[in-house]
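Before anything else, here is the set of structures, which you'll find just below.
Throughout, read-outs are computed from the coordinates displayed, never taken from laboratory work. Nothing here was measured: the structure is a model prediction, and the numbers come from that model.
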Structure 1
């Protein structure tokens, strides 16, 4: 087995890292971070300790104020910080100030001896509403790249992961990734750590899908607006978060064991390409 320096991994963030709209064989919600922990265990051929402190709906400030200290107390070999997406949906978001707050956390983890993974925001140019945040997200991402360079952190470059521009990688709400999308992000994180997935084409987009007719596109957008956008806007107006009352799913390390037969590939989205 390949020598991997990380035996413990702690993930910080919001719904993206907590994992929604993606389930394991038992029906338990998982996400990219769970999948990365499994990939690390598979490649190392030994158990990995995995903590997930992320909570859906969290803004960046609560992520940092609520999750950094518990993560530091765990002394993880590897920590991921991925947040800010909920902030950037707000027109008054300050991406420079947000990045400065992330940098403080990165410095604390690096000083404590942890390697750090930082996630970049996804390019939203193809989303009819979320694309309004694109400029703010780009500024935030550029700041994060600079932070990684200054402090020896690793970058999960979701912005340039072209496969994520395919709606087949997303849940119907167009905000949360599905299983195929989470697997692509997990592989991007795996590669960001300097590890090579078994499939050299893991980052290649799916084959082109059959274009929708104008009527199909209209119906698709109307359904999304009614079933997903309207409830989301309602929560914003009421200032309620989907994470109210929720706690971290893995506040302490749980054991992730290597699978008997494991391939570090993009197999989870093969069915979408059929």
Structure 2
């Protein structure tokens, strides 16, 4: 990939396929996709459509059966996998925190692996906990089981940001939360992304979440990318699968008005 392309595309999928030897059908088929620096791409689709597999192809937890994935202009197979993963913040449901580490140690994990001095780590941990709404004097020495689900998710986002990675991968990060906490964190994350200018790829099956967070929505179905549009254009799409999602949104709105 040339330097000009690398400057505008943080992630690129080029003719990517992924299959398992035991699977009857490919998990990912003919995926071509560019993710620009600073955008939030939301991958939307039902369970089993290939969304999480797509994320794992970015941080080289999986390697394409054919085709190539590029991160910062370099094929994932050319990256040292540990170096690549330290350039990427990864957030899953409940934050993926280590239960036997304090919140401060969880958030400071990647900086410590990068051999930051302790004073710098402590400063970064305090900065990030404040950024995500967890007051450092209260939360630094607590353990994950002492936090609510929403607080653990905030700590997970702080940990993903700790080494200031250019890219965030988020796998249904708000899916396990109650509706009010989920809506609050969605708004906070959208604001945080805008403020920090991070590039993010987020997986969800929730159309509302996609519409709130995305600069573009990629609709996946049976391993294929069916549609890639801005939220406004997604709402106006005549793609049958997109219309099916939009109909569920209309049903939910109607039900809410009748309660």
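Details
- Here the criterion is volume of the Cα convex hull per residue in Å³, for residues 13-108 alone, and among 1, 2 the highest value is seen for 2.
- Read-out percent of Cα pairs over 34 Å apart, computed value 19, structure in 1, 2: 2
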